[in-house]
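Asker: Below you'll find a set of structures to go through.
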Structure P
Amino acid sequence: MGWFKKLTAKWFRRTDEDDYDEEWEDEEAGRRIDYNDREQRNDYVRNCLERMAEATRELENLTFEYDMVTSYLKDMEEIEALPDEESGQLKECAKRVALLQDSKAGFMERPHRITDEKYQQIERMADEVEEGCRKLKEAEDYQELIRQDLSRLDGEKHAYLYRKNEVSNMISDTRGMAVICVTALGLCILLLLFLQFFFDMDTKAGYLITALAAALAITLIYVKHMDARRELHRVERGINKIILLQNKVKIRYVNNTNLLDYLYLKYGVSGSQELADLWENYKIEKEEREKIRQAEIDLDYNQQELLQMLKRYQIKDPAIWLHQTEAILDHKEMVEIRHNLIIRRQSLRRRMDYNKEVVAGGSQKEIKELVEKYPQYAKEVMAAVEEYEKKYAKG
């Protein structure tokens with residue numbers, strides 16, 4: 001069954017150790033769903049499937065980035081595992097490149113628009129910085145939209161809860177009015193009986209008026225009571241839908257926050273504007289340095305030699321090491337870069353685990369519990385799953 005089959009393969013092997021995001025769990029606890037209501041049940045199942053589909057898409061993107069970071073780490077292992085002779089040749093070449101790079105820096109006795117550290121950082125990621133600027137800007141704008149959506153949904157939820165309280169009070173009031181009406185009717189009848197038997201008065205008109213008044217009052221109270229009950233049902237359904245929307249938006253908020261944290265960590269910035277400024281300064285600085293670079297034939301030659309050497313050693317991404325010769329020469333530098341990559345990979349793993357275990361796993365558990373608790377709807381639920389999977393596969 002494709003993506004859903006992969007995600008549900010461990011349904012019956014899951015344990016009580018499955019957990020949820022606390023904020024999501026609080027919202028789930030506040031939700032009231034009538035599973036015997038077809039519309040509410042279908043909305044509930046569809047919401048679970050949409051969460052699983054979104055988690056699957058997120059996992060595909062994270063896996064690509066995770067594999068790339070892992071490839072960098074494997075390249076480091078290949079370099080450190082070289083035999084002494086080959087390692088010595090590599091270090092000698094890297095040393096020449098490093099010395100030429102130092103000489104180039106000596107020519108650049110002028111104010112720099114950005115520091116060498118930032119320049120090298122952006123240079124290593126030059127192919128993806130523009131995309132990173134775009135992603136960061138989009139993620140920050142999206143974060144603001146999500147906050148606005150959460151604020152709006154929270155306001156709507158409080159409005160519904162306020163309305164629910166009003167309607168509940170109205171229902172209580174109509175019940176009280178009904179009791180008062182019946183009591184008044186009884187007192188009127190007793191009064192008419194008293195007048196009829198003790199004062200020999202003709203009370204037929206009184207009986208008729210009392211009956212008509214009571215009938216009219218009771219009818220009005222009944223209509224108002226039923227309208228209030230229907231309104232209460234509508235409000236409760238509205239609250240359920242808002243909670244479902246809040247859960248979806250909060251999942252997006254968590255994923256987007258994790259994405260922002262990862263991008264800030266990856267690019268070493270605190271915002272998209274800072275990265276954009278770095279990128280602009282880098283481009284200007286690069287143009288100035290390029291004038292000097294043209295005269296440095298030896299540097300180009302040795303860089304090419306280092307590149308070819310790394311290719312011979314089966315390094316998957318040798319170009320990046322042209323800007324990381326310090327790591328080849330200095331084990332501490334290699335350790336520091338590896339540490340940064342490991343942090344990035346751990347960040348990706350946490351996001352992958354969140355989408356797999358919390359989002360997808362939580363949704364799987366909900367559908368499983370629904371099927372187990374209401375087996376009469378099992379075929380209907382699985383049909384919805386298959387239909388949504390076909391739709392997802394086409395998309």
Structure Q
Amino acid sequence: MPQRHCRRLVILVAALAAGLFASTFAATAAGVQDFLATLTPQQQNEFVAWRTAKNQHDRMLDAYWQQVEKKREGRRAKRNSTKFFDTDDYVWTYPPTYKGPRLSADLDKQWTRFLAAQEKHPEAPKPSKPLPGIADFLAAAKSHYGFTPTRISEREFKRRYAAEALQLGLSKEQVVRVYALETGGDGTADMQAGINPITKKGKPISSALGYAQLLHANTIGELVKHGDGFVKRLQRLHANAPTPARADELQRKIASLQAMLRTAKSVPNNWFRHVAFAQTSKGYGMHAINLDGDIGPWLQSLKLRGLKDFAARKGVTNMSGEEIELMNLSGPATGLEMMQPTGLTAPTPNFFARRAYYVNKMVIDKTSAELLAEFTRRMDSGSRKAGAVEFAEAFDEVAGIRQTGIQGEKLPWR
């Protein structure tokens with residue numbers, strides 16, 4: 001290699017190693033030198049120009065999200081002392097977009113191959129574990145709690161869900177529209193985010209499960225709040241079991257649920273501790289109760305009713321499916337904040353953590369009002385899908401039974 005080229009290469013490596021590269025590249029300076037040594041001088045110029053601009057952009061992006069978080073912390077501090085927020089409480093721009101130079105197709109391929117090789121290096125950081133899926137939830141439930149959910153048909157699951165929802169004061173429109181958005185209108189009781197409910201292909205992108213897409217931390221929270229009631233209802237079903245086999249099934253389920261409840265209550269009862277516990281095998285083993293034909297419809301209906309009750313305590317009533325979904329997606333307090341006059345006009349980055357903002361593609365580059373409008377569009381479309389139509393029919397069927405005088409407690413699965 002010519003001496004002048006060597007000196008130039010050392011300068012480029014030093015510049016990159018000094019910090020221009022730090023945010024996205026974990027390889028050593030020697031590794032950078034190895035990559036740059038494979039490039040022509042022209043390619044080196046192109047690469048450094050791109051990486052320099054990209055790192056400048058990344059610093060701007062970091063500063064933006066730091067400002068968003070600072071405003072969010074300020075609103076949290078004011079939340080107990082004020083009902084409404086003003087314009088100074090929000091960031092009024094969207095995350096900056098990269099507008100610098102791009103790598104050519106060939107150089108981008110070389111860079112991608114180099115990064116892939118670096119990841120296989122013995123000293124490279126180990127990739128994070130894949131997110132748990134249905135099989136993991138089921139295995140953990142059986143291992144830790146001796147629990148295997150009772151699986152029922154989709155139509156029957158919807159029918160039981162509808163009965164619970166109506167009993168709790170939720171409307172067909174509210175529940176079916178949440179289902180239409182969260183699952184696209186074709187979701188199944190065992191649908192997990194990232195997995196196509198029809199083809200069953202894909203990889204989990206979160207632990208969100210079921211018709212309302214509960215996270216495993218949600219399941220733990222609902223179990224702590226309502227688990228004693230779940231046990232009592234199972235005991236009533238056991239007392240009236242139509243067959244010995246059903247009685248045995250319910251007895252095992254009661255014992256499993258009691259074990260889950262003891263474990264769940266051993267964790268401090270707050271959202272952040274539930275999130276941490278949900279990352280453990282014992283935590284996500286509890287998530288399998290969403291799949292159970294006896295417990296799942298109760299649990300998920302109560303989660304939606306809890307959002308409605310939270311809003312009522314804050315003076316917000318007569319909620320639409322869109323408004324309930326806004327609370328379901330962003331969190332109860334944050335969802336209500338987004339419905340306030342100022343919150344409706346604020347950019348959505350104000351209301352989501354950085355990663356969640358980019359994962360939830362529908363929220364990007366929208367105000368809260370525009371997000372609600374997007375909900376309406378997707379709910380209208382999803383409500384015409386076969387799963388949503390079947391769910392609406394289940395509500396009509398159960399409502400017809402109730403109108404003939406059979407009250408909720410007399411329905412055969414309660």
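Asker: For structures P, Q, calculate distance in nm of label points 7 Å out along Cα→Cβ at positions 248 and 352 and state which one comes out highest. If you can, show how the numbers build up before the last one.
Answerer: Numbers: P: 2.8; Q: 4.9.
Going through P, Q one by one, distance in nm of label points 7 Å out along Cα→Cβ at positions 248 and 352 peaks for structure Q.
Asker: Which structure, out of P, Q, was relative contact order in percent (Cα under 8 Å, 6 or more apart) derived from, given a value of 43?
Answerer: P
Asker: Given that FRET efficiency 1/(1 + (r/R0)^6) of positions 104 and 280 (r between Cβ atoms, R0 = 25 Å, to 0.05), derived from a single structure, equals 0.65, which label among P, Q identifies that structure?
Answerer: On the way: P: 0.65; Q: 0.05.
Only one of P, Q returns 0.65 for FRET efficiency 1/(1 + (r/R0)^6) of positions 104 and 280 (r between Cβ atoms, R0 = 25 Å, to 0.05), namely P.
Asker: Any idea which of P, Q comes out highest on FRET efficiency 1/(1 + (r/R0)^6) of positions 192 and 304 (r between Cβ atoms, R0 = 30 Å, to 0.05)?
Answerer: Going through P, Q one by one, FRET efficiency 1/(1 + (r/R0)^6) of positions 192 and 304 (r between Cβ atoms, R0 = 30 Å, to 0.05) is largest in Q.
Asker: Which of P, Q yields 41 for percent of Cα pairs over 35 Å apart, as computed?
Answerer: The value was obtained from structure Q.
Asker: Given a value of 17.0 for mean count of other Cβ atoms within 10 Å over residues 56-63, point me to the structure among P, Q it was derived from.
Answerer: P
Asker: May I pose another question? Assuming -29000 is helix-only ellipticity at 222 nm (-39500 (n - 2.57) for each DSSP H run of 4 or more, over all residues; to 500) as calculated from a single structure, say which of P, Q it is.
Answerer: It must be structure P, since only it matches.
Asker: Consider the structures P, Q: one of them gives 2.2 for distance in nm of label points 7 Å out along Cα→Cβ at positions 136 and 360 as calculated from the coordinates. Say which.
Answerer: Structure Q accounts for this read-out.
Throughout, read-outs are computed from the coordinates displayed, never taken from laboratory work. All values derive from a computational prediction rather than experimental measurement. Cβ atoms are built from the backbone, for glycine too; each structure is taken alone.
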